[in-house]
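Each structure below appears as structure tokens.
No value in this document is a laboratory result; all are computed from the given coordinates. Here the structure is a predicted model, which is why all the values come from computation and not from measurement. Cβ atoms are built from the backbone, for glycine too; each structure is taken alone.
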Structure 1
């Protein structure tokens, strides 16, 4: 039984796959297995996966019908045999000591998950980073883990950013037995946006010992062709589905008073994302048509619930402006501040 299973879903990343896999093969932790999930990739990735499996005995390959990122991860979980499991997107890469240090921390403190920081990369240089806190953070017991979970759902009104703890599944290593004992699986990102955040609620609601290390072990490649950068209006529907799905899950775990303000902050964040998607998808349309689309977004009940009885005055200025514009359905003002960004 290897200490760690690394699951790599693969689709249309021929240009980046070697960089990704070499970062795993070159890990200082040797006791790991690598599971490559070819999600019916239309390029040369399937044969590249088979070539890697022939060269390295700890690499397994799954060739499956295309179903998306979430379902590809589920297929990898079925094959995983490690004590811990990690997820790595195939256009990203990890620092060489990452998995050894994370597993060491998990083993020494008997943690069921260890989260970490990451940095954004454009392929030639770091262009940004995300660090939760400057010091290590450990949560023992349901109360502390619940605080961590709710921080991941959304931030308090006065917090400077909508995001405090990034929910991407690749941002941690996890005990595999938590998946197996609780039959945890990923939902499809083709149906619900931010499938990772849904997964995090499912996982964190089942554990009592987690940690966070403020070290940037993961390099997130800003790939404009990835699904997270898609600017099609149907993504707004998936954002709304996420809010509805998240509310259903949180209502089973907490009182509405406990989670409401966190979910509202996330809803406000998704309203702004939806606005940018709308502008990108209608770039060639007239101003009148754009304003009409924005007006419809402002009238959407899912997004309007994000500001209902919310203390907007406590928000940072730029966030407050968006919420006031949503409150008063000010399409032209939203158009202007979106163009300014």
Structure 2
């Protein structure tokens, strides 16, 4: 593990003076706010949002059982991903290691920041090779990205293998748990405090049904959270996002019920898909989608488009040749898909 997180920081980030907004300098109740050059009319939308998102972080902390000092809230998970590159990776010099295939934004954020990505292929069934990941590390490797359950394969990575990587690497290890609410494997959140170099990403887009709000979470040591908070845009989450999220988070049981239905539908969908003659394989999944290998992915994709059903063609992705990725919809949506696929038989 890392003894001093500052040793990983870019020099300019270590020495920069962060921007201080009006709402950073004062928080609390007042009768008259004349500090932020706001329009005095059209309340409450005329006021800047809380840049620290304290009320929302308190609610998230209650749900996730994590202190607010270990929580960063961003515009989706993509924001903390980008901020990690900007804080810890020197452009044109440093590199990161990522599993392959996986979520494409790690590569996009790396390319945007001029950081080399060293890809380590998963196995034939998308299994993790911890030894290969650690072997890919060199002195300029700052971050390792692991997505579990992985996208687009859907499977949870081996928990012990991920633990070995966290304990064996003296840089940051980011474990993206966007689909953890659909997975029987345990989150790494309960052991977060044991690893100073661990960053866990989660989202409200999937199980909580808030993709349109663009609200992601990063959990890490307070040192890492302080760094991300220092370099983020001051008002990265709008008042609308914060208020609506607080409202939706009050109904946790609804999320639990949704997940239960999605998991039941996932089981039904797999049972149906494996029987089609044009399906070669349905890969095991721990997410709210399935990866399906077919004889004619592009043809099936186009056929479904004509039926006004949109799935994801992943056949051009490494190790996903011939594959379509199909999200699990509502029972009604899934029935429409199955009816359409029956027409191919």
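Worth a mention:
- With mean projected area of the Cα convex hull in nm² derived as 19.2, matching label from 1, 2: 2
- helix-only ellipticity at 222 nm (-39500 (n - 2.57) for each DSSP H run of 4 or more, over all residues; to 500) from the coordinates reads -14000; which among 1, 2: 1
- Structure (1, 2) behind the derived value 19.2 of mean count of other Cβ atoms within 10 Å over residues 173-180: 1
- Mean count of other Cβ atoms within 10 Å over residues 37-44 - structure with the largest value, from 1, 2: 1
- Winner on FRET efficiency 1/(1 + (r/R0)^6) of positions 53 and 125 (r between Cβ atoms, R0 = 35 Å, to 0.05) once structures 1, 2 are ranked, highest first: 1
- Given 3.9 for distance in nm of label points 7 Å out along Cα→Cβ at positions 149 and 285, calculated: source structure among 1, 2: 1
- Structure (1, 2) behind the derived value 3.2 of distance in nm of label points 7 Å out along Cα→Cβ at positions 117 and 181: 1
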